[in-house]
1. To which of P, Q does the computed value 2.3 (distance in nm of label points 7 Å out along Cα→Cβ at positions 38 and 86) belong?
2. I have 1.00 for FRET efficiency 1/(1 + (r/R0)^6) of positions 14 and 78 (r between Cβ atoms, R0 = 41 Å, to 0.05), calculated from one of the structures P, Q. Which structure is it?
3. Out of P, Q, choose the structure whose coordinates give FRET efficiency 1/(1 + (r/R0)^6) of positions 30 and 110 (r between Cβ atoms, R0 = 30 Å, to 0.05) equal to 0.65 when calculated.
4. Given a value of 13.0 for mean count of other Cβ atoms within 10 Å over residues 22-29, point me to the structure among P, Q it was derived from.
5. So volume of the Cα convex hull per residue in Å³, computed for just one structure, reads 170; which one of P, Q is that?
Structure P
Amino acid sequence: MNERTKNNINEAFIGEAKAYQRLLMYAKKAESEDLKQIAKLFRAVAESEGIHARRHFALLEKVSDTQTNLERAFQSETLVSGVYYPKMIKEAEEDGEKVAAMVFSQARDVESIHAKLYENALKHLMEEREVDYYICSVCGYLKEGSVEDNCPICGAPKEKFYKVE
């Protein structure tokens, strides 16, 4: 693929993925304001943007077999938590952006947990053991099994967790 086209597809993927997430946040806000139809509109457009993002992604990267996908996901999480977030934390601290540094730090910690979960899944790929996953709605901490009283990353109470279905 031509490098310019590849860069354009990557930019389009990033834009569509951001739009998808942004619109889902807008939908939650509209719901909280009891504007159900507007929330539905935001979710519908988000789904459309998600389709665009997935189509762009398919041009950039193949979805392989599950073992390969787990290996890629593990490598990505390891890189993000070990290289990218530490750089972002350092730069945010240098810029005096304490909140951004805290958010980056929490995300780094959660990303390293993701890597461990992927690594564990690779070890048990054929077992297909069933586990429940819970996510902290504040910082994104992902917990396998039961939930503690407070999030170990951000301190949020147990009530802030939701089960992934």
Structure Q
Amino acid sequence: MERPDRMEMRLSDAFENLDGCMEFTAVMLNINLGHNQELMAQCKQLEGYSVFVEKVRYYKKLGYAAEKAVDAAAEYCIEHDILAEFLQKNRNEVRDLILTEYNEKKHMEMERRDSRQEGLEEGLQTAAYNMLKKGLSIDLIQECTGLSKEEIHQLGENIK
């Protein structure tokens, strides 16, 4: 799926109803090849990584097996002086990591889920903290955030 260079994600997107509760947002930057050119120009390693990943995808589309696609992408990058030193020193580790732990679709799905969950938890705690500072009741805070009374009390200890 094609994503924009910059995307704002909202905490409220994870809930059906957050009426009366605070809104939190996070910015996601697309680091796929061809996106966020200014950022890539400032960080050559990040740009190199995006080229490497794009080459792995390219070789997989050509029908290469995953291991061959990674090797071909590494060869391409080394030949074109893209992360060459790193790939020469760590080529086997890179291959092993990608082959044993990296399934792009599954990885992206897990990253989105984990990021949403972390953002949700942090956002709810921040919202509860701010509600406590405004003097709202623990019952109302619990209703809005779904946090337990114990969690809310712990947050309240930080206010004192």
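1. Q
2. Corresponding structure: P.
3. Derived from P, not from the others.
4. Q
5. Working through the options, I get structure Q.
Where a number appears in this text, it was derived from the coordinates with a stated rule and is not lab data. This structure is a prediction, so every number in the text was calculated from the model and none was measured. Cβ atoms are built from the backbone, for glycine too; each structure is taken alone.
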